[in-house]
Structure I
Amino acid sequence: MVSSEEVPFEGNFDITVEMQKTVRTFSGTVTDAESHAAIAGASVALYKGENKVAEAITGADGSFEIKVKDLAVFSLVVKAEGYEDFTFDTIDLTEGDMTGTPIEMTPNSGVGMLTADGLRVYGTVGAVVVESASEATVRVYNAAGSLVRRADVAGKTRIEGLQRGVYIVNGVKVIVK
């Protein structure tokens, strides 16, 4: 049983109250979507709006752990060399931790890279990905030299619906898986 008792006091005094912030954990494993192998050295970052709040680099086993003090909803960006960026808009840490989160990254072809007009292009499963700092026109030709797609792009754009094979995108060879 708890009892209370009134204690009289006089004078001025300071009271310091320290509030402990709740720490949330976001953790998981980053793997290759095709081979299911762990991806070491991937950057896993949480953003609040445009601001990066926290980041971790995956270990040899593809695992990561991020601790944040904000009870908030974050967006997620995962980057690894040789893979398409993985993004997810809603990582909700307002109610509790998110642990054991599986993240599968799609490999890019490794062929492609920069075109003469400054575009970054690469192939992936069923698509060509084009990254452009400004508006540009992209022409995709098959190995026989026939135009198969023309697209006006800006930012990061996926040109979908391509069959597996070799394509020429603005003069650069790209392999679509």
Structure II
Amino acid sequence: MKPTALPNKLVSSNHLVSERGPETSEFEFALIMVGNAFNRWMVRCMAAAGAPDMTAVEVSLLHHINHRDRPKKLADVCFVLNIEDTHIASYALKKLVARGFVRHAKNGKEAFFSATDAGRKLCARYREVREQCLIDSLGETGLRNDEFGNAAALMRAASGMYDSAARTATSL
């Protein structure tokens, strides 16, 4: 079956365009672009905040570990951030511990991670840079905050759909 063309639409893989849902290909390409742009943004924002050479995973982990100022288990962090490979998160957390942004403490067999003072200060500085570079420019884009909220709801629903499809594909 010949792929359906999407005139005036951006897709990364025309051969995947489905007649039953051509917009899905457009959405997937947008996800790729947004994912890469957001990862680049987190890394650059963190560098401007004073911590160069952090990966996007490390930035995400630090912010989540700092969230609500409560110790968190690796499994819970991976669950909330939808990280399948715990080894990637574990390695990133070890790097954050080595840099002094996160501490880890054992409670029985469980390891709990929490932000250090340096980690909390870095997150606060990241927030300042984010306000200056991202939030201040929001008005210039013509996008509204409620549109971001609607997009977030759509992306959470899509996350569930892709997770379900991944489980189905695994069982084939």
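Key figures for this structure:
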{"quantity": "Computed 22.9 for mean count of other Cβ atoms within 10 Å over residues 59-66 - originating structure among I, II", "calculated": "II"}
{"quantity": "Among I, II, structure where mean count of other Cβ atoms within 10 Å over residues 91-98 as derived comes to 17.4", "calculated": "II"}
{"quantity": "Test item: mean projected area of the Cα convex hull in nm² calculated as 13.1, pick one of I, II", "calculated": "II"}
{"quantity": "helix-only ellipticity at 222 nm (-39500 (n - 2.57) for each DSSP H run of 4 or more, over all residues; to 500) from the coordinates reads -20000; which among I, II", "calculated": "II"}
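Read the figures in this text as sums done on the coordinates, not as results from a lab. Keep in mind it's a predicted model, so treat the numbers as computed, not measured. Cβ atoms are built from the backbone, for glycine too; each structure is taken alone.
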